[in-house]
Structure I
Amino acid sequence: MNKRQLIIFSYDYPPSNGGIARLCQEIAARMNQYYDTVKVLTVNKQGISHPYNYDQVEIVKLPQKRGKREWSAWKYLKALPNKDKIDVLCGLWHPEACLCLMAGIKNIYVLAHGTELLAGASTFRKKVWLPYYAKWVLGSVKRVIANSFYTLELVKKIHPRANAVALPLAVNHHYFKPLLKNKIDSNLKLCTVSRVLQFKGHDFIARTIASLPDSFREKLHWNIAGTGEYLNDIKALVKQLKIEDIVTFEGFVSDEKLPQFYNENDVFVLCTRASEDSSQVEGFGLVFLEAQACGIPAIGTRTGGIPDAVKNEKGGWLIEQDNQQQLRDLIIRLLKEPSLASEMGIKARKRVETEATWQLYCERLNEYLK
């Protein structure tokens, strides 16, 4: 037992439902086996805070108003006694880690995710924000913990001498698990779970499906879960491509219903894009692990941190970005070999159990926090 206190400082925390919020919740629920006390410092929000897998953790709530919350966080951190016995794990380098530095915290650790380390098309981010501000913060903290080897490279690009490591994410394999399936037809059911944004590649999947010969296309169905600013464009494209009969838009699917949704399908597919002039990237892709934990093989692109979430032919497949021929061939192969999806799904579940559980993640995290 580490005779210390851990404070998880993250503005993103349930009831927020983004990836950072869920990651911080999983860490908070498990790190009490290594620390005397675990606390969460976050913004006060309304909602159902903990949909699943939550052990009671003391939560210190900050005001919602910008400026006031930073002042309150700084005062709280500044007033902490015995700072040398406190580890603070920050959800992001800005503003959380910066506030810790200003408050005199000694043991500051930062989670790195991907998007926050990219300049995109912003000259300010490219010339000032990342090379000066981010470099100072990342070089001043005790350690940066990246969610993939791709994200680790982004950290090193900003500060080559930053003390940084890659710790690929995990999944709650007790919650996301195979369920009894009641398959009512022989169609291949593809599914996608993500926000519907342009860089997520829904249009690429739609065009690939539309390019299939009728004899193959009529044997599959694509179920899309998620909402986002690109949703109406995708709906219009699906109609334009005349594949609306084999595409279902499920809308937002809650955490409670996600395991069932994955299990109702045969293959998960998400073909995210990355480009030099965009800050949008898949730093890891937790949904890939969620699907695989349910025994559903995953198809992803070799972009961002996805290769850490999907291992080719070991529970899923990786294709090149926007390579329609590769995805087309893979879908046809799955249609021609009906047992392939279930066989690869067994491999997917096994890989999750041996490599990607939260217990394993927190064991490794504890080593990095020592």
Structure II
Amino acid sequence: MAVVLGALIVLSAVVALVGWRWPRRQRGSRPTPLRHPGFWLLVVSGAIYLNQVLCTIYLMRVWHGDPSFIARYLPTGWFALADDNPLISWLAEVWPRPELLSWSLLRVPALLELPFVLLAYLTLCRWFGAEVFRRVLVWPVAVSYTATFCLIEWSLANPYTAEDIALRVVSGLVTPWLLARLTAGRRERVGSVAELVAFVVSAAALGVLVLTVYDTALLYNLGHLAAAAPVMAAAAVVLVVARLVARRLPTSQAGPGITAVSASLGWFLVFFFAPALPIRYGISFGTPMLSATVGLIIIAAAVVCGVHEAARGSAMSWRVRAVELVVAAAVGAAAAGAGFLATGGYPEARLLAAASAFFVVAIAVCAALDRVVAAR
């Protein structure tokens, strides 16, 4: 498995680094809510939670609330059922033919997980700017993620594995075809300090919500939802406020350091999309060094492209710009390490905290250094 996963990591990274030159076609340029990935992310999230309610009803009625028959095939941390919830208990009592809900167990999530993660990432890209949204390659990403999901399914063999893999292949064919109908919008690339901070805050809040959906729904831990509700509510409020602020920020001229950070972050979003999932599972399934190496290569490529793009038409020496970015990256890396160590829970939660800390601190350092350089 490690060899195949390693090949996926390398191939998806290569495709991402060279494939951006062929931006995906836009079938319609007029932005509407129905063409925004965020709208469909809400729809898919609602479908995932609805499926979890139905699955809980199925397990309560058919298996008497005991999921051990399937949990023994899966890692620990799954199936904390909300079987003590009064509403779900009532639904379980009155639901007709509960055996027909058997497909809610593993099969339906196999269809919905791919659109869920793709829509979340595309939402970030659209927030960052139309150019970044157009550059990301949905079909190669869908192939990369589908292959990774199928590989993980195979490693966690259970009575439903064949059906799950078949459904993931179907999802991998249908999802990118549907996502091609989404539009990039008309937003210019995030550029100023305030816009970058608003984007990072938005991304962090969305990341919290995505991870919570994973824990409470896709891992069948609906019983965790009550405890997670305050965190989800706070993240939702922060997200709404950050997006409202981002929409009302005036266009302003950024310093050379911030311009380079903005351009580099945009390229990182483009390059990281395809190998993101293989890299994440590579850390846990036998290829941590390869995952780290490819991740560093992607970061380096994004920085090189970003600095080159920001340097066009700028009178600032590339040496000064490089020193500024190195200082910002060093301080940001220290903040990322602190964020990673201070956060518990799933590895994704710790990585989210580290990434958020890195970008906030790096942006602040670049903004300060831009002022110093401008004053000289």
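Coordinate-derived values only; no laboratory data. Just so it is clear, the structure is predicted and the values come from calculations on it, not from any experiment. Cβ atoms are built from the backbone, for glycine too; each structure is taken alone.
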(message) Quick check on the output: 0.55 is FRET efficiency 1/(1 + (r/R0)^6) of positions 3 and 227 (r between Cβ atoms, R0 = 41 Å, to 0.05), derived from one of I, II. Which one produced it?
(response) II
(message) Going by relative contact order in percent (Cα under 8 Å, 6 or more apart), which of structures I, II comes out largest?
(response) II
(request) Identify the structure, out of I, II, from whose coordinates Rg and Dmax of the Cα atoms in Å, for residues 99-154 alone was calculated to give 14.4, 48. (result) II
(request) Tell me which of I, II gives -9500 when you compute helix-only ellipticity at 222 nm (-39500 (n - 2.57) for each DSSP H run of 4 or more, over all residues; to 500). (result) I
